[in-house]
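Listed next: structures, encoded as C-alpha cells.
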Structure P
C-alpha cells in the first residue's frame with residue numbers, strides 16, 4: 001500500500017489533502033503539528049513512501065520537520081506545502097532535502113500529479129536489474145543497483161532525486177543537457193513546477209560531491225543552457 005504522512009496544522013487543508021489522496025489510492029496518516037510528525041515517522045514500524053509537510057506551523061516548523069526526516073531517511077519522498085510566495089522559502093526547503101513543493105492554493109489534480117511523480121521515483125528504489133551496474137568516473141564509483149556512490153572510496157549519501165541526477169550525469173558524460181531536459185528526465189514529463197528546482201538540486205548535489213562547490217569541477221554549468229558532467 002502507498003503510505004503517506006500528511007503534516008498540516010489547518011484542519012480544512014489537511015482534510016482536503018487526505019480526502020483526495022485516499023480517493024487516488026494512497027493510505028494516509030495525518031497529524032496537525034511538526035512534533036507529532038517527527039514522532040510518528042521515527043517509530044520502528046513506520047513505512048512511509050512520501051511525507052507532505054506544511055512550512056508555516058506553530059512550534060516545530062516544516063523546515064525542521066523536513067531536516068529531521070531527511071536525516072533519518074534519504075529515500076522517502078518529501079513535498080513541502082507552502083502559502084508563501086517568497087523564492088527563498090522554496091529554496092530553503094529544497095536545500096534541506098525536500099524533493100518538491102506545492103504552493104497554496106492548489107487543485108486536486110496538481111496535488112495528485114506531484115504526489116504520483118514522487119511516488120514513481122520512490123518506488124524505483126531497489127527495483128533495478130539483478131546485473132550489477134557500476135560506473136567509474138574520476139574519483140567516483142557508482143553502483144546503480146545498490147544506489148551507492150563513493151568518492152575516493154568514501155560513501156556519499158544521496159536522496160532519491162540526487163540518485164536520479166547522478167545517474168543521468170554519469171550515463172551522459174561530457175554531454176551538455178538543457179535544464180528542461182533534466183527536469184523531464186528526473187521530475188517527469190508532467191511536472192507542474194518551475195525549472196528552477198533543477199538549479200537548487202544541482203546546488204545541493206554539488207555540496208556533497210565537489211571539493212569546492214563554489215568552483216565546481218564535476219557538475220559544470222553551461223551558461224544560458226544547463227549542465228554537464230565533466231568526466232575527468
Structure Q
C-alpha cells in the first residue's frame with residue numbers, strides 16, 4: 001500500500017536508529033531528507049541505497065503537491081529530518097496536513113526526539129510539560145517570554161549555541177534569575193553534558209565556557 005512514512009533518525013549516536021527504521025528506509029521508493037548531505041552519511045553507514053530528494057522549509061510549499069501525487073500513484077515515501085523526529089521543530093507538518101486532506105495514508109515510526117531524554121534527565125517535574133521549541137527571534141519574542149513567565153508547568157526550549165546566552169539572559173529577566181532549570185547539549189554524543197541549577201548559575205557557566213553544540217533547555221514552571 002502506498003503511504004508516507006515519518007521516520008525518526010538518531011540525534012547523535014547512530015546506534016539509536018531502530019531496526020524498523022532501517023528496514024523502512026531500505027524499502028520505500030524515495031526518501032525525503034531535510035539536507036541530503038547530512039542524511040547521505042546516515043544512509044551510507046547503514047548501506048541504504050534508496051533514492052533521496054531534498055525537502056526542507058524553503059521548498060516544502062512547492063514540492064508538497066507533487067509528492068502527494070506520487071504517493072497517490074502508488075509510491076511509498078519516507079520523510080526524515082537531519083536528526084530526531086520529523087515535524088518536531090523541523091519540516092513535516094505541512095506535508096502531513098496535506099496528506100491527511102488528500103486521503104494519503106501516513107505511518108509514524110517511534111524514535112529519537114531530543115527533548116525527551118533532556119526532560120527525564122532534568123530532575124524537574126515531568127508529569128505535565130510544555131514544548132515550545134525555538135523562541136521567536138524578533139517579532140513575538142517579548143510576548144512569548146511574558147507568557148512563559150506565567151507558565152506553571154515545566155517548559156522546554158531548543159536553542160543554538162549562537163543565541164544561547166541571549167536567551168538565558170532573557171529568561172532571567174522575565175522569569176527571575178533564581179528560577180531552576182536544566183540544560184543539555186550534544187545528547188547521545190561523546191561530549192554529552194547536562195547542567196542543573198538556577199538560570200543565573202547557568203548564565204555564569206556559559207559566560208566562561210563558550211557554548212558548543214545544540215541545546216535543550218528545561219525550565220521549572222512558576
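Have a look at P, Q and say which one yields -10000 for helix-only ellipticity at 222 nm (-39500 (n - 2.57) for each DSSP H run of 4 or more, over all residues; to 500), as calculated. Please list the in-between numbers first.
On the way: P: -12000; Q: -10000.
Going through each structure in turn, the value belongs to Q.
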> Of structures P, Q, which gives 14 when relative contact order in percent (Cα under 8 Å, 6 or more apart) is computed from the coordinates?
Replying inline: P
> Comparing distance in nm of label points 7 Å out along Cα→Cβ at positions 147 and 211 across P, Q, which is largest?
Replying inline: P
> For mean count of other Cβ atoms within 10 Å over residues 35-42, which of the structures P, Q scores highest?
Replying inline: P
> If we compute mean count of other Cβ atoms within 10 Å over residues 91-98 for structures P, Q, which one ends up with the highest value?
Replying inline: P
> A value of 21.5 was derived for mean count of other Cβ atoms within 10 Å over residues 51-58; which structure in P, Q was it taken from?
Replying inline: P
> Which structure, out of P, Q, was Rg and Dmax of the Cα atoms in Å calculated from, if the result is 19.1, 57?
Replying inline: Q
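The numbers here are math on the coordinates, done by the rules we state, and not lab data. Not measured: the values here are computed from a predicted model. Cβ atoms are built from the backbone, for glycine too; each structure is taken alone.
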